[in-house]
Structure 1
Amino acid sequence: MTEKTEETEEEIWKRFLRKQWKMVLIVAGVIAGAAIGALFVFLWVKDTTVAATPALATLGNWTMGYGMTFFLNILLWEFLIIGLPLIAAVLVILILWWKKLPEEEREEYKGDPNKKKSKKRRNAGGGGGGLSFLVFIVWMIIVFVEGRWNTAFSAWTLDYLIYSSLWAWGWVLLICGIPMAIVAIWWLRRELK
């Protein structure tokens, strides 16, 4: 009659989830625990920052310098207290689990090395945040160059915030727009020949 067709990758992974549900639950538990731990680390860093500098309890007293220091402190402590132990634990768990799998099951999950994987991009929410992040970096440079890095946010005016943001967008469009225009002109000249 008909031969059994090869299973798709999606079917293989669905079967994997059914067979290895305990491992999936362990990984989900570790991720949930890490998220809860990250929240507590964030609250701890916030409390120690406010305790060290009581003036920072009011957001109007914050400056760009305080904000960036606070952000970098959070990143450092999250990485040291949550990130490193999480990476180590997940690696140990996954390696031990992978070694316990039967050889034929391991081969099944590795996939076919000769099979070309489709590179479908799923973009449900729109574009990435690369351009916005670049504009934010340029905006911080503008704030620093204009000497407002250590000025409290309560002293800023709405006009300054809007015009400095527009200047940041202008610089990014200028810096990115010139190379993009050169490439577009080159491509059009090449295509029209």
Structure 2
Amino acid sequence: MAELFPEAAHTSDVYHVLEYLWEAGECLYGEGSAELTEWVETQNAALYDGRVAELIAAWTQRLQQLDAQPRSLRARLTKIQEYLTQRQAKMDYQRLREQDWEISSGAVAGGVRYGIAQRFDCGGMRWIKERAEALLQLRCIEVNTDWQAFVTFVHDTTQTQAQAQHQNLPLKCAEPIPLPTYGLT
């Protein structure tokens, strides 16, 4: 991702982090207990308040106190601690929320499903990268209802290029005609 999106801010989906915290809580407290719910709510508040370092420090201290616990339990808890520690820099949810950024992937996944999967994931379809990219761009224009802006852009760009090359390119029509939907909307 760093290669393809070098300037992007990478975050860990807050719901994935919460899943790990629920798993940890279930290791420490009884499943469905009031202590579990209270503990997870406290962890959740720390996440959203930008206190991830504090949460990880408390977690590390708690793990050190569990020396007498069964090996499998310690292994699960250590895995969760490693997950949180490795992603600490990607969990500044308070700052991200202040900047009105997405902290979960639900909206993105929904957009991908609506914008891409409905068009590209039909049975028997195969795509080469270049053609899929071109079709994806057209799909985004359609989903965003930007056809008029796109046609204007193409018209102006074509006209500018033709003038630069001293060519006279005839346009078939000045207004875009509706695309066929073939019953799909």
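The numbers here are math on the coordinates, done by the rules we state, and not lab data. Everything numeric here is computed off the predicted structure, so don't read it as measured data. Cβ atoms are built from the backbone, for glycine too; each structure is taken alone.
Summary table
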quantity	calculated
For 223 (volume of the Cα convex hull per residue in Å³, calculated) the corresponding structure among 1, 2	2
Test item: helix-only ellipticity at 222 nm (-39500 (n - 2.57) for each DSSP H run of 4 or more, over all residues; to 500) calculated as -18000, pick one of 1, 2	2
Identity of the structure behind 2.1 (criterion: distance in nm of label points 7 Å out along Cα→Cβ at positions 58 and 98, calculated), options 1, 2	2
Computed 28 for relative contact order in percent (Cα under 8 Å, 6 or more apart) - originating structure among 1, 2	1
With FRET efficiency 1/(1 + (r/R0)^6) of positions 10 and 74 (r between Cβ atoms, R0 = 35 Å, to 0.05) derived as 0.75, matching label from 1, 2	2
